[in-house]
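The structures come next, written out as structure tokens.
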Structure P
Amino acid sequence: MDKYPALRIDHSKLKYNMKTIVGWCTEAGIDVAGIIKVSNGLPSAALDYEEAGAKWIGSSRIEQLRGAKNAGVKVPLLMIRVPMLSELDEIVEVCDYSLQSEIRTLEAINEAAAAAGKIHNVILMADTGDLREGFIDYDEMTEVAVKVENELHNLHLAGIGTNLGCTGSVKPTGEKMELLVSIAEKIEKAIGRELEIISGGASSSLMPVFDGVMPERVNMLRIGEASFVGDMGDLRTAYGRTEADGLYGDVVTLDAQVIESKTKPSHPIGELGVNAFGERPVYVDRGNRRRILLGVGRADYGETGDLVPLLDGAFIEAASGDHTIVDIEECKTKLEVGDIMTFKLKYSAILRLSGSENVKIYEK
């Protein structure tokens, strides 16, 4: 008997999505690094990506990349979070490539690579406005690139990259990509050779590909979200890109079990304060409504807005850490205790649910 809450992953749909994305990128002269962090580094997802044509497997967690390596992934492994000094020995052991933005870290990883008798590939990150990782002084970045090239002999300067559409929500426009290329060309002039990689960002950087404004020199994208959430992702929901409509939005679904089914008032009764998260929600009095209680909560998935009920007419009314309340008054199907409700998921919910000890993962 299945255990609940259950996260269900459809590998045929995941492979289809990634293969489609790889196709889009290949037409633009771009290779794809398949990013597995959204699934908590599920090794089977890494194998799906490899089969679908990803040229690298990437994650922000070293243990996830180790899992991919142990699963038999053959393509190079890429660390996509600028590494901590405390993990450099592991980075050199497990990863073929890493993103870098600090000279101190570069000097330290050069020593770690020398001790291991390895040459480690690095991609220097340029901050082009999103204000996360990367050199924002491009003269400094060029100086560091020259030092890596000429002095840090156990490092190979494979290329440069940038991140957009994340913490600062800056759109990856054609102009931003041109800026990245100009930085690469400045570095190439300083080191006297061409860089192998110019990495233009993540799933949101598919937009300049769709628009035909991606510079020819940009030849890598780091894709995870679009392959897992398809038309449920930011390309569709935030930017209205219809190109994502051909992707499956139900690669990963959540099944939650009903633990209570009753008709109750829709407005709390009594003097209102704050909820379990210190919030002051606004309640709408719709009268008495049929509501179900599910055995999964915000401790598992985060925000209720990241869950989309597949049951027609249902909507999430509220949630605590361990419970989710769903209004089913307008539904033709009246769920009872023991019944299962299924949700499509946005990126953040998958990220949290796949790492929750309370959630069982089933793969097909």
Structure Q
Amino acid sequence: MYLKKLNLVNYKNFESAQFELSPQINCFVGNNGIGKTNVLDAIYYMSFTKSYFNSVDSQNIRHGESFFVVEGVFDKNEREEYVFCGVQKGKKKAVKRNSKLYPKLQDHIGEFPLVIISPSDRDLISEGSEVRRKFIDGVISQFNSEYLNDLLSYNKQLAQRNALLKYFANNRAWDEPSLLVYDEIMSNLAHNIYQKRKEFIEDMLPTFLERYNSISDNKEDVIIEYKSSIEDETLLQQLKENRDKDRILHYTSVGIHKDDLSFNLGDFPIKKFGSQGQQKTFLIALKLAQFEYLKRLKKVTPILLLDDIFDKLDENRVGQIVRLVNQHHFGQIFISDTHAERTEGIVKSINEDYKLFKLD
């Protein structure tokens, strides 16, 4: 699978732009702020029906305009697939595949698998657990629609349970049987979600370790651990034990919406004890493992977006990444960089067909 053509209208800083793309490597180079990352983000948008960097659609419309369009032509299984994403202020987002409108956007997720590696991934290390949960959910949802439906259902039940707790507080009322209805539904959904997350981390971990070791020359020990409160006790039991606490707080204090990933360098959190290079290597290895995982389960090679990944990496680590790419694990690759000569030198060493787009 690869993207043949990309067309942008009023997307972020682009008034209008068209790109005829290589099926192998595409490089976008230019100064900071010129829109390199926005091109990669537009490709991400066609896969996930949202921006990787700003989920508020109206804020991705070019300043002074009322709409944006991102559209592309993919080659998938040797047939052309046309994807259209349009947003107009005050109207519902439109996503079409071969001119047919999706009734539910979630039906599109996973049709055109994609992995992005970006400097903003550092949030996976530096920010709170919500960012890491979104990472897990985003990966699994690309190959498991049942998981996505369970997750959406759980979040809906959670919101309704929280609303009920607030209603009880505002009206000085209490109806435990009504709360129990939500508890039972959420507990069943939570079990399914927990199992899928656990399986994902266990299956992906060996590939992650292999990728990290190959980039770092086996110089460091790293580990990822999945942390969940329902590992040893059902959510139904936990909700029962925390009912008085939830009544005081007016929201649900336990559940799979509190799950987290632990990223460690040796026995210590990489957030506190890892250098910038080690942290970036960790994130790149994590995303490359995600790529291999999707490729294996979807039986389709995902598109790989590399947004400014060579910054803050020493030459040895850059060289190891280039060697990985040169092993033909990957399909179509998009690279953004501020240094045209560096980028062209890298892609020439890979000995694959490429196109270089200089943005100004």
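Using the calculated result -14500 for helix-only ellipticity at 222 nm (-39500 (n - 2.57) for each DSSP H run of 4 or more, over all residues; to 500), pick out the matching structure from P, Q. Intermediate results must be reported in sequence, preceding the final value.
On the way: P: -9000; Q: -14500.
Here the read-out was taken from Q.
Figure out for me which of the structures P, Q the number 16.1 belongs to, where mean count of other Cβ atoms within 10 Å over residues 160-167 was derived from the coordinates. Can you show the working numbers first?
Details: P: 22.8; Q: 16.1.
This figure was derived from Q.
Where is Rg/Rh (Cα atoms, Kirkwood Rh), for residues 128-279 alone largest, in which of P, Q? Write down the numbers at each step before the final one.
On the way: P: 1.19; Q: 1.07.
The structure with the largest value is P.
18 is what came out when relative contact order in percent (Cα under 8 Å, 6 or more apart) was calculated for one structure; which of P, Q is it?
On the way: P: 18; Q: 26.
It must be structure P, since only it matches.
For structures P, Q, calculate distance in nm of label points 7 Å out along Cα→Cβ at positions 104 and 264 and state which one comes out highest.
On the way: P: 5.2; Q: 3.9.
When distance in nm of label points 7 Å out along Cα→Cβ at positions 104 and 264 is calculated for P, Q, structure P comes out on top.
Where a number appears in this text, it was derived from the coordinates with a stated rule and is not lab data. A quick note: this is a predicted structure, and the numbers were derived from the prediction, not measured. Cβ atoms are built from the backbone, for glycine too; each structure is taken alone.
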